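Alright, structures below, take your time with them.
Here, each number is a calculation from the coordinates, and none is a lab measurement. If you're wondering where the values come from, they're calculated on a predicted model, not measured in any experiment. Cβ atoms are built from the backbone, for glycine too; each structure is taken alone.
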Structure 1
Amino acid sequence: MKGCDLILSSLDTFATREGDPAPGIYARLFAAHPELEALFLMDTDGGVRGSMLQQAFECLIDVAEGGRMAGVVLGAERVNHESYGVPDNLFDAFFLAIRDSVKASLADDWTAETSAAWTRLLARAGQASYR
């Protein structure tokens, strides 16, 4: 199976197993970077978190499929997040939390090949979003 197919398959399995992935992904992100949780104090209904996660998934899929939309969106969002005091390494931490949540959900179905595909995907997503 090629990298794009592995990414899409892992995301599909993740969605099937997890239902709403937002709580788990954000719990993982905030556990690793508690300072980020304060940025969401006004997001009392989870709408901002849900929107950010949806956009992140769309960008990851776009990168996996070789699209061009993600580079523009992620570049703009890096600049936007700088205004909130989010440095690049913490911006990227969100994508690591997504990957780690997918990996935990897939458990024994997460293979070395899947891991390598995600490593390539996250590297491309990071490169695509730099100005």
Structure 2
Amino acid sequence: MQITIKLLKGQDFSLDVEPNTLISDMKKEIERRLQIPLAEQKLLLLGRTLKDESTVSAYPNIHEGCKLNLVVMRPRIEGLREILKKSFGKYYNEPQADNLVTAFMIDFEMNLKQMSVDDIERLSESLIGV
């Protein structure tokens, strides 16, 4: 069956898969075609991450003509937690900075989980000026 892979930047491309195709094999094909390393790929269906060890048939919503979203996760040079800790560390002692970072991350992750893929795409586009 043929499915469509949609990248965040609006590019689409088709991929032929069988029910027994592993998600990891789909990612290998994406790596081959687009030169996006496996470790940086996250495939989503209806906002949920597909597991590498699962087959296409494990997801009943994957059918002929369906669209999967590909999110490219670039490796972080420095994580958000470390950046926040440095910033808060300028104004607060270490235990206070740690508590602020923890509270911020809990709030950030909760808000991020409430966003749809479309919300994230619009936010990304607005931030990079597309």
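So here's what we get for this one:
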quantity	calculated
Structure from which 1.2 was derived, distance in nm of label points 7 Å out along Cα→Cβ at positions 25 and 49, options 1, 2	1
Structure responsible for -24000, with helix-only ellipticity at 222 nm (-39500 (n - 2.57) for each DSSP H run of 4 or more, over all residues; to 500) calculated and labels 1, 2 on offer	1
Which of 1, 2 yields 0.00 [FRET efficiency 1/(1 + (r/R0)^6) of positions 17 and 89 (r between Cβ atoms, R0 = 25 Å, to 0.05), calculated]	2
Structure responsible for 15.4, 55, with Rg and Dmax of the Cα atoms in Å, for residues 65-112 alone calculated and labels 1, 2 on offer	2
Which of 1, 2 leads on relative contact order in percent (Cα under 8 Å, 6 or more apart), largest value	1
Computed 2, 10, 21, 24, 22, 14, 6, 1, 0 for P(r) over Cα pairs in 5 Å bins from 0, in percent - originating structure among 1, 2	1
